[in-house]
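A short reminder: the numbers here are calculations on the coordinates, not readings from a lab. Fair warning: this is a prediction, and the values are worked out from it, not measured in the lab. Cβ atoms are built from the backbone, for glycine too; each structure is taken alone.
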Structure 1
Amino acid sequence: MVMRPYVIIFSTVSMDGRLATKTGYSKLSCPYDKQRQHELRSEVDAVMVGANTVRVDNPSLTVKYAKNKRNPIRVVVSGDFNLDPSYKIFTTPPLTIIYTSKYEREKVDEFSKKGVIIRKFVNLEDLLGDLYHNFNVRKLMIEGGGHLIWSFIRNDLYDEIRITISPRIFGNGVSFAQGEGFIDEDSPKLKLIDAKICECGNEVHLMYKK
């Protein structure tokens, strides 16, 4: 068995389980939820997103709204390496690692000049093992998007899910776990560890473990 980090999936979704509308709008969090998100970022060793999240949101994935300002390593998963080196995540500290299955020497050199580390990966289990053994990542936070979250859930490579329910209804768009789905009883059933009404009074934050 490959040693891997403890994996926490953190997300904020609409009442109908969407991360974003069909046009990509995804501003769901209240200020308290944002603080919760950043507090967790400051507690983990690395935070991971998919390439589409980088292209759509252009996040920095740094800690802004937490007492502990320690920034985690940032990890981007991109199968096709369709990323622009001008995005915030590649132009500002701290360390960023890209995992891709399409290893192009010219593009690797371009990102390497910015201090970005490029790693080739075959599957998520190998990726997690690499983070654990070569980058000392013991706790990993997955922030999305839906396809990346689905991949971790489908492959049973997570330990905890923390999810905030926002009082919005999108009707369509990107699902929390955007994939082919489980069949009948194959779907995982988690244990509710904590549930609380957000300080804003209009959201609910839930914590589940396997």
Structure 2
Amino acid sequence: MSNSYHHGDLKSVLLDYAREQMERASLDDLSMREMAKAVGVSHTAAYRHFADRRSLLDAVAVQGFEELIAGFQAGMQAAPEGPRSGLRACGLAYVAFGMATPRLLAHMFKTVAEPQASEALVGAGARLFEVLLGLVTEGQARGVFRGGDPRHLSHACWAMVHGLATLLGIGMLKTPDARPEALLQSAGQSIEVFLDGMASDRARG
């Protein structure tokens, strides 16, 4: 691991280790010194990349938001054109992320809500919301979604998919078929019900 540091990869190594520990157990009692020892470097070397434990935890959360946004973008590119299909794709990407990394998802939102959250972390959370807001605003302009304050509709979208992702991630929502793909299909049906409720009178037909 010390060779990784000399190649400039220690930051990634520490982030990867922190995420592994998070999904297996908890980061509550893990110190920077212990993490540095675990990856085979001195704690002094670790502090060259992260000023303290808090900055490492913020970086883990930022990485999670960036991966979730990338999932949104990939989903929208693969979906049929249109704001409704785009929102559905984002919702499914969100749920898939929460099912795969439930503790990371919880950490992201716990950390971003804290008063000491870094500017980078707050900005990452804001960018996630901006994707949803952009799709809702576009849908209203095209007569696909009902009128009203687009931020309110976007908040509702966010709350809905975050709830699905969280409940599925901790195993609270059961279906006859417990395979991940079946759970994701069930989530897609729930998202469709929600999108039907967002539809404009014109879109309803």
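Which of 1, 2 yields 21 for relative contact order in percent (Cα under 8 Å, 6 or more apart), as computed? Matching structure: 2. Give the label, chosen from 1, 2, of the structure having the highest value of FRET efficiency 1/(1 + (r/R0)^6) of positions 24 and 144 (r between Cβ atoms, R0 = 30 Å, to 0.05). Max of FRET efficiency 1/(1 + (r/R0)^6) of positions 24 and 144 (r between Cβ atoms, R0 = 30 Å, to 0.05): 1. Using the calculated result 1.11 for Rg/Rh (Cα atoms, Kirkwood Rh), for residues 96-151 alone, pick out the matching structure from 1, 2. The correct label is 2. Each of 1, 2 could give log10 I(q)/I(0) by the Debye sum over Cα atoms at q = 0.09, 0.11, 0.14 Å⁻¹, but the derived value -0.34, -0.51, -0.85 comes from 1. From which structure (1, 2) was mean count of other Cβ atoms within 10 Å over residues 40-47 calculated, if the value obtained is 15.6? Of the options listed, only 2 reproduces it.
To which of 1, 2 does the computed value -24000 (helix-only ellipticity at 222 nm (-39500 (n - 2.57) for each DSSP H run of 4 or more, over all residues; to 500)) belong? Going through each structure in turn, the value belongs to 2. Given a computed value of 3.1 for distance in nm of label points 7 Å out along Cα→Cβ at positions 80 and 104, which structure among 1, 2 does it belong to? Structure of origin is 2.
Have a look at 1, 2 and say which one yields 14.9 for mean count of other Cβ atoms within 10 Å over residues 48-55, as calculated. Walk me through the intermediate numbers first.
Working: 1: 22.4; 2: 14.9.
Going through each structure in turn, the value belongs to 2.
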